[in-house]
1. Identify which of structures P, Q gives the largest calculated value of distance in nm of label points 7 Å out along Cα→Cβ at positions 11 and 251.
2. Where does the value 3.2 come from, among P, Q, when distance in nm of label points 7 Å out along Cα→Cβ at positions 67 and 91 is the thing being computed?
3. Identify the structure, out of P, Q, from whose coordinates relative contact order in percent (Cα under 8 Å, 6 or more apart) was calculated to give 17.
4. Identify the structure, out of P, Q, from whose coordinates helix-only ellipticity at 222 nm (-39500 (n - 2.57) for each DSSP H run of 4 or more, over all residues; to 500) was calculated to give -8500.
5. So log10 I(q)/I(0) by the Debye sum over Cα atoms at q = 0.10, 0.14, 0.16, 0.17 Å⁻¹, computed for just one structure, reads -0.49, -1.05, -1.44, -1.65; which one of P, Q is that?
Structure P
Amino acid sequence: MLSICAVIAVRNQVEYLETLLPILADQHIDVAILDHDSGEKSQKLYARFAGAPIISVNHLRFNGIFSLNEVLAAKSKIYKRLKHDWVIHHDSDEILEHRQVGKSLRNAIEEAHDQQYNVVNFDEFVFLPEAGRPVENHYTDILNYYFFEPRPLRLNRAWRRDMGFDNTPQGGHILAGEKVRIAPSNQIMRHYIVLSNEHAQKKYLQRVFGKAEIAKGWHRNRLNITAENLAIPEQSPFIFKLPDYQSKDFRRDCPTKKHYWEWQDK
């Protein structure tokens, strides 16, 4: 069986990992955690999932500034230490899956591997909670989404580890290296970007980005966030709704190049 490992950078995101880790474990996809000074609840969670799927917990000190470059560099070191056939650049607030019902992320990677491709790309569907509807499990409870596509083929999230590809120059999005062969079918990335209005403000309003990364043009769509535009819209021409959480009937005919807080008329 193809060996696969997802490398996930985490800082106090137990609410996401409680759902994500069992999904990966069920597919026999290993997880290497890059912990960014999380608290006791996270440490207990890592211990509970030790061995299945968590195979290692690596540490990165947090100095109060969100540095994507530091995270990507630390992840790169982990990729090089792993012995797996494929690796995945994964975030805790995402669920990656096959675009077909009944097939999994593992199936998507195995199909690409068998067809001599070495990269799997994903389409990003950003999920938004509905006002007044409680969220106990983001995967099953949040059904509204929009298709976020600033540019095509921008999420090269899974690749053959032995190819030596590098995702650090392009902020974790596009792989650099020789002989990149992207599988022709984009798979699905469900991005549960916020879980409520309160969660959105806690997540983004206090976040500080490094000046060097801002100078490179990174985080542009996070720099204009305010409490007002961060409010989750109840409706929009870009927002659609799945009939249930198991559905993969996503609308790709109405993409947006901006996140919801950048929409002028929400």
Structure Q
Amino acid sequence: MRAIWTGAIGFGLVNIPVKLYSATETSSLDLDMLDKKDNANIHFKRVNEKTGKEVKWENIVKGFKLPNDKYVVLTDKDFEKASAKKTRSIDIANFVKEEEIESMYYESPYYLEPDKSGVRAYALLREALLKTGKVGVATFVLRNKEVLAILRANEKVIVLNRIRFEEEIRDTADLSLPPKSAVKAPELKMAITLIDQLTQKFDIKKYKDTYSADLMKLIKAKAKGIKLKEPALKVVHSKSKDIMSQLRESLNNSTTRQRKAS
């Protein structure tokens, strides 16, 4: 793996040199964009709007546009100067219970690996997080953008998970949402029974990206000139039955599946 950031974790007066690695990779197929007419590859180029010529990456800089249409050009050193500490340090501001953070705030996960000089302090923080069940809330700068994150531990590694700032979450005021009074007590009771019946311990290994596998199956068939039949989709018409009938049928189906599984 290739580190995308190097710096240190600030934990009180403890300084832990670390490297940051992306913890995820895509499971979707790598598809090229083609011209519909002749299947030629489509390329995106960085073009100078004045000359129309392509510009190499090493010749591209970032700039902020002023009201007079002029630009203030920023270099990598400028981004560091703006807040030298935040560009090199993941500062833990405080610790919270992980369940207090709503799932909508979560973004990308990363692995933190200690530098040789920070191994003992890293292990100490990892074990302390595990024992307390807490996560550290921190901020730092990644790719010229301030990031809000939490640091949580599993048995092996400290995981940094980017989370969104409050202002990045849209308000629900524009949505048409039903009031609590729309729910009838008997329906709620039966819905809870169904949820309890379908509740299992979470096991990530049970869930697979089957769409990519199905898509590859279709690609191989098309490559051989085989035309696959379009699968018939089961459409459920919610107006055909009342909610209680649907819940009862769902419970019966769930009970039948559980009996077959056992």
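1. If we compare distance in nm of label points 7 Å out along Cα→Cβ at positions 11 and 251 over P, Q, the biggest value is for Q.
2. Q
3. This value belongs to structure Q.
4. Clearly, the read-out refers to Q.
5. Traced to structure P.
Readers should treat all values here as calculations from the given coordinates under stated rules, not as data from a laboratory. From a predicted model like this one, the values you see are computed outputs, not experimental measurements. Cβ atoms are built from the backbone, for glycine too; each structure is taken alone.
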